[in-house]
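Chemist: Structures follow.
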Structure 1
């Protein structure tokens, strides 16, 4: 039976950590190697880890340089043919891992599979349902983003392309997906496999404005890679516009609507279809600047209530 290795990097996420751990341990797939790497949490995270220690393949709590180092420590200990990581404030849905194993068994040429994802708030209410599509390498170079908790890959592929680059703190996952997509086929399965939590302490909220800077770093890196330079050149304007659009979205999340508009218009100038596909960024920024942010929030709340009712 195929062994699946799941790594959870953890740091001061005690309010959510137990749900994360339980979502792995309660899967209906029996052959899971679960590794928890804590970065020396100062809350009661370690108490939760110790509570489940007898069901973990390995755990440690010690200071590290950040998420990438923690995950790489887990990768170094992983023995599974299939590998993934699940952050300490996210969780899997039931049956996810058994479905993933079946996908790999039925598609021996695939190096990475990914499903869809719920976005939930700190109270586990659904904010959004993120449904993806089948992506190509060029799509990834144009910052078509995949929800990290719903991604799984072969350990053999990881060993070929290398582990996470610790100099990335926000796009470390996307950087890895690009490298894996260079190696072989990636496959989308249109099913919701996980939930990613959006709360004030999460870096996708607390440090939102920093995400865009790393998008440009990824693009600069790709241009210098012999195996990627040609692919980047084919979608040059779209890729750069996509980086600006990505930057715009996170600047808006980070409470900088004027800067977000500037980035959105740069995307519009470079490649209009790329910007217009996310016209909602423009509308949201305008609503915020004109003092109508309450209207935007009311619309979002109504959508969240509807989604939570259908979850």
Structure 2
């Protein structure tokens, strides 16, 4: 069985969907039940900061592999208001799941990390961000705690003899993205798509190109990391290797929704990023060469698929 912590979250639902479609046994562990669409997956209500609850999951189920995705994706206001809770979920929660996995003999533990840990050091870099050459300098509590969790996973994997792999996610958008209470803002492409569908106007700051990745693609990359027989590295950037800017996205949406209006603006914006600045794209050389992974969706294909998904899941 594959345990998905944070399995009712945005990325978690995309991973669960793909695994269930293949016929895998999946257990979702989260504070929120998944949508009814995922009724085939057993659900365990729990908090990763509650070590006894985490241990109970592993004791009651034969967990062979884990994708750990539980996290609070906080903005500045929550950073100031709830720093302890952010650290408890993103760091201590990771240690709890990792320890329980070790004690249960889990074969592969995949930790979903984030490009947000680069902070300002990931902005304006002249070359794609490399797993080894470019050093993270996290600035937000989200980035700080995720980097601490990432380094803790690597340290304890070495001490405990665990097969731990880390995937740093590029900027994910698309299917199943929803206001979960643990993510302070939806991604900008998703916000804009919802406005476009409603025939409204999107105002957003000029940000330039960045490393967006469509949710089904990031899910398939996490699954590839889970299943790789002998990956050469502990750490992988999960990105498409390409970049695009929001005006390109808007132009595609406008073809489908003629009433939709948009413009870049320095004030009065109704679509904003979680953090300032535009991160340089990831190098995904390791992901492609070691795991043979390739994205299914370019920008146009992602737009077509997401529009169709929104129409089919109008309440999502």
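Chemist: For mean count of other Cβ atoms within 10 Å over residues 32-39, the calculated result is 14.2, so let me know which of 1, 2 that is.
Modeler: Numbers: 1: 23.2; 2: 14.2.
Working through the options, I get structure 2.
Chemist: Hey, helix-only ellipticity at 222 nm (-39500 (n - 2.57) for each DSSP H run of 4 or more, over all residues; to 500) derived from one of 1, 2 reads -14500; which structure?
Modeler: Answer for the origin of the read-out: 1.
Chemist: Give the label, chosen from 1, 2, of the structure having the highest value of mean count of other Cβ atoms within 10 Å over residues 216-223.
Modeler: Once mean count of other Cβ atoms within 10 Å over residues 216-223 is worked out for each structure, 2 has the highest.
Chemist: Something else now. Which of the displayed structures (1, 2) returns the greatest value of Kirkwood radius over Cα pairs in Å, for residues 80-167 alone on calculation?
Modeler: If we compare Kirkwood radius over Cα pairs in Å, for residues 80-167 alone over 1, 2, the biggest value is for 1.
Only the coordinates and a few stated rules stand behind these numbers; no lab work does. Source: prediction; values computed, not measured. Cβ atoms are built from the backbone, for glycine too; each structure is taken alone.
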